[in-house]
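Structures given as structure tokens follow.
Every number in this text was worked out from the coordinates using simple rules, so none of it is lab data. The structure presented is a predicted model; accordingly, all values stated were derived computationally and were not measured. Cβ atoms are built from the backbone, for glycine too; each structure is taken alone.
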Structure P
Amino acid sequence: MTLLGDALEAMVTCGERWTSLRAELHWRADGEARCAAQTATQTALGQPPVIHPPGAPGPTRAAGAVDQRSGSLLATPDLLRIDWHDDDAVTLVHGDQWRRRRDGRVQGSRPAEPGNRLVALWISEIVLVRPWQVLSALSLSVRAVQDRQGRRATWLRGVLREPGALRQIHGLPEGDAYDLVVDDATGLLLELTAWSGEREVERATLRHPQVDGPLDTARFDLDTVGTVDASESPVGRSRPLATLAGEVDFTLLCPRDEAYFGSVDPDDEDGIAVMAHPAGGRPLDRRLWFIQSRGARMADPAAWETIVLADGTPARWWSPAADPEQGHLRFERAGTQVWIQGRGHQDIHDLAAALAPVPPERL
């Protein structure tokens, strides 16, 4: 069999080649390269990138910051646990269930729910021990045979079979090409690197792997990570917008005649906000979404154009000259701050006109 054939067979049969794994996981991501990769993907799909308006809230870390983390990884073919070294963060996968704790907040699925086989969408590290999940997304070729810490490995280069494919459901980071280092004996990914052009976007590396040793399976109990926050919705954490009224500290607004979904986004410092979008996602012919809160997660519209909505509500408007179809609208209704974003000026104004407090019969 060829080198490529051997590597593919090892990846496909990975779950049958080892019983346990201990390793150190090192992860690095370049924020600036990731933003550039996202923009390149949008451009390739013919989707203009979102241009942030003046006064838009910025990320807690600079866009160009390089993030680096490391942790102790334990795994079996069906289980994964990562105890991150930099804080009290834990990542855990138990079959098709997952749990993550970071900054004191616990997110994840609930055991009472059916498992979700798209777990890599939330826990991308799972592909290191379930490498077959990337095979349907990538066209692979052999670059070289390597020695990795005394283990024979095959270095593969992968490119997306479909440039517009949702790579995240396969556990792949942003990028247009990927380097995979496959352990020949086990099929485990010793390293996964994402590239955008010549720039490295993200790299995950398993160091000092030890296989087939004893493990304490009690450490893979979901409850050792904590209880999922009550505000966490099951899969995708998006629910019918009107049902969120009892979970917020402001008057929740909802379009009168259109189904919208939303998610609660709490923040200890900034406060609670609700992110809302049309039911079924954001259709390509009407990409609209809005944020509502007492003031949390709002853009400062001081530099935007002052306008008046059709019902007489004072508002602020901004649209980028480089892409005039994009629009941002800020106003207040029933004491709630609203920021509508999206494409299509008339659609944005129509949504603003339709927003009203959730009626008691829908609570």
Structure Q
Amino acid sequence: MFRLELNKLIKNKNGIIALAIFIVLSLVMVFLNPQLESERSYLEQENYGFVDMREGSVLASENFEIKINELEQLANQSANDSSSKKMRNMAQEKLDKVKVMNYKDVDFWKVYNHKVAHPLTLIGLLSIIAMLICNIYSDEVVSSMDTLILTSKNKYKALSSKGMLAIVVPIVTYVGFLAITFIETFLKYGRPINGDLQAFRIVDNFMMLEGSFTIMQYVALKIVFVLVLLLSLSIIGAIISFKTESSMASISIFGVYIILGKILVFLIKPISKFLIEIGGADIISILNFGNYPDLIFQGNNLIGMYLGDISVLGYDISLIKAILAILVMITIVSIIYMFNSFKRIESK
């Protein structure tokens, strides 16, 4: 039954459009590369019109030394509040974990890291999810096939197969994109080496990088975060499709759901001071950074960064970890709700 639904999904016009989006996305991302350490000159940044003619290896070594110096300055600063102490401790932790005190080639990882959570990556993949998943059941309603499904003996299997597609599609699509991007980056920048070095080497906003991740750990965190984000939205998209009677209505409601958190941020802004006074500061922080539009467009600048802490049962938890935990809970609850709905339909 699952294979039948998969073939149906691939062969219809939405499947063809989704494939076209995937191909275009993969091609466009070839040209969206970050500025490498060997290409950035602080002299050019400070002196407009100046062209630094030094070799790339010299620039890369200089940029690494600048990062180390800035971390040392931060680690030696006095701290008067909890946030300052946290920043100082993070800087010291990064310095303590440095294995090699000179520049090493991390071009592959910087480029790959830039692309795994790039806004265009997420927009492209969400477009594919919207085309495939938001129409997964509403198209059956339009074609009057829903009646046949709901009156068949295998209606639970048929509905469950569609539900499984909502889980499989984002995973396969994102993993496929990662594989293509890996190959493209490998062909252009060589094999991925020095992944066991500290992640601040490939991050521009390295001061805000939480903890002392290695490069591979940091990239893996980004991939997991994006995968959970896509899964949560895909399951919600499937549920919306099961509740609506047209693809237009399904996609529209899906779009509203995505921007709902951002709308709430604007709505509560006039009363934010009041909410903070009654203990709602953590909720405001989660909404400010954890709404879907910001995670989609600012994911590269948010994932793995120190955005502050929130208090949960007396324990301080990193805000970005709390957001990831919420996305995981949304995904799990949505999956349970979806399959329980299928069981209730089966029992009717």
P, Q: which one has relative contact order in percent (Cα under 8 Å, 6 or more apart), as calculated, at 21?
Q
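Name the one structure among P, Q that helix-only ellipticity at 222 nm (-39500 (n - 2.57) for each DSSP H run of 4 or more, over all residues; to 500) of -22500 was derived from.
Values: P: -3000; Q: -22500.
Structure of origin is Q.
Identify the structure, out of P, Q, from whose coordinates distance in nm of label points 7 Å out along Cα→Cβ at positions 276 and 308 was calculated to give 0.7. Display every interim value, and only then the final one.
Numbers: P: 2.5; Q: 0.7.
Among P, Q, the structure yielding 0.7 for distance in nm of label points 7 Å out along Cα→Cβ at positions 276 and 308 is Q.
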Distance in nm of label points 7 Å out along Cα→Cβ at positions 36 and 100 was computed and gave 1.5; which structure, P, Q, did it come from?
Q
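With mean count of other Cβ atoms within 10 Å over residues 20-27 computed per structure, which member of P, Q shows the largest figure?
Details: P: 18.1; Q: 14.9.
Going through P, Q one by one, mean count of other Cβ atoms within 10 Å over residues 20-27 is largest in P.
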Out of P, Q, which has the highest value for distance in nm of label points 7 Å out along Cα→Cβ at positions 196 and 252?
Q
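Starting from the value 4.7: which structure in P, Q was distance in nm of label points 7 Å out along Cα→Cβ at positions 52 and 332 calculated from?
Values: P: 2.5; Q: 4.7.
Going label by label, the one that fits is Q.
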